[in-house]
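I've put the structures underneath this note.
Taken together, the values in this text are just the output of simple stated rules run on the coordinates, not laboratory data. Source: prediction; values computed, not measured. Cβ atoms are built from the backbone, for glycine too; each structure is taken alone.
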Structure 1
């Protein structure tokens, strides 16, 4: 019997990718930090760290703490600002044949709109990923992504400023993620990134002080994978736009789980800190699975979870 040579190519919201594996924002810097370990051309897409209207210094130290099967981070979105990114970081990424997706953040709608306008006019940006987990200063610090009305307002504003594909990164820190997912879809999102980090904390029992200067931080890594899978599955059954699954993906098998749950592509995050070649190893793992199961295209798996209804 002849060997199956599966196609790993995917098209997500109009973005053509060699394979379904991208890097998760905040875990891969601006791409250049990993070139000694990873051929960026072999990735499905590079998602850079969050960009704001002006440079942000981030939170005070300590801002990373390892936890069982994961890590807490409270980096505070340290970045060079949109002008610094366009002038100093983006030109380097244009040297590679890989889609560049830019994650954007802000504390007010106007900040998001400013960043969007500048990125829309820049050469080499394939799509925008909207981080709606940021605190809205006009609403007392409430995150945009926990209220469907704030989500709708923000996405509609950004949508008017760009024709680029727009992904919205959903927060898991909500009662019902499908409510936010539907709001995002209705406001004009082309796809959804599911999920961002889960809010957590750790305490030093000897000093009785928090392990992070910010007290709380975002929990990522294998510890949140079951939560992320559940939310991808819920969102897949609630909307009709593609999903990028993320949250604790370490291996090709992990990625396959997300695809079966409903993800059309995946993003590798915390694994990059442990193994800088993790993303490429996930690509190989997906290919091996498809060959073993004689599946010609990843699309055959997306949303294929079989659930027996309990009566």
Structure 2
């Protein structure tokens, strides 16, 4: 009897150790975009500004945040009173800019944007989404008197919305050791002519990745926030509204009819994500491409005909940004 009891205790200890070593997490990524237009006047160029707030989250079995990463891809395109493009170049994210973002000098608390974002992320750890959403706000800012106000004075509405989306998108995963999120942006300008409105198009490719202890992909999550702002030959804004992401649009994105393989965008990106599972970064980067598309003859070509350059670049950045959950 004593021997059986000892064996039972050992078995429980082993099970407990396995649970601790291989916890189940929920991992998700989400984004929220806004488009801020400004018409051109003689003294000032017109501008289409797109802010895409990205959140990557990890939740434990009780729905509490283990990790939260928030960033903003802020991209501008400018034009003059004749509808000609002045400047349209992709910029680093707010976190990537670091001290160069330049908020500290005008911050009432002497903290740069990334410092405030990190304080907000740290505050969320150990809380549930409901507890995070209960944070008292006034006009999008943390209410005076709250402890967090001393570290975070920026407007947090979009940050909380992106976190909520990420939680809604989260999937349950096993054997996750590291999680990372990142984005890659491009700005595509088009000058206005008599027949056609000018356009600033911003594509923000968002990627999150969960890796096991050997650096192999447990899950990859990729999406694109594609937002446009248009203007006429007098520099007046025609339209500037935020759109759902490509995944959120689903079949409404409208790629299937013009796809050589008869597959919608979300179906193709799901195939790419599934192909990545179980591979290392090196193996993913070895995928043969021609002009950004998968090379003819590759098995994956039958499921993915879209250009994948930005998707692979965002994936690589996410792997590079991945953090060990054991250290959380």
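Numbers below:
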quantity	calculated
Structures 1, 2, by FRET efficiency 1/(1 + (r/R0)^6) of positions 36 and 188 (r between Cβ atoms, R0 = 35 Å, to 0.05): label with the highest value	2
If FRET efficiency 1/(1 + (r/R0)^6) of positions 212 and 244 (r between Cβ atoms, R0 = 30 Å, to 0.05) is computed and equals 0.40, the structure in 1, 2	2
Computed 2.9 for distance in nm of label points 7 Å out along Cα→Cβ at positions 204 and 228 - originating structure among 1, 2	1
Structure from which 39, 28, 15 was derived, semi-axes √(5λ) of the Cα gyration tensor in Å, options 1, 2	2
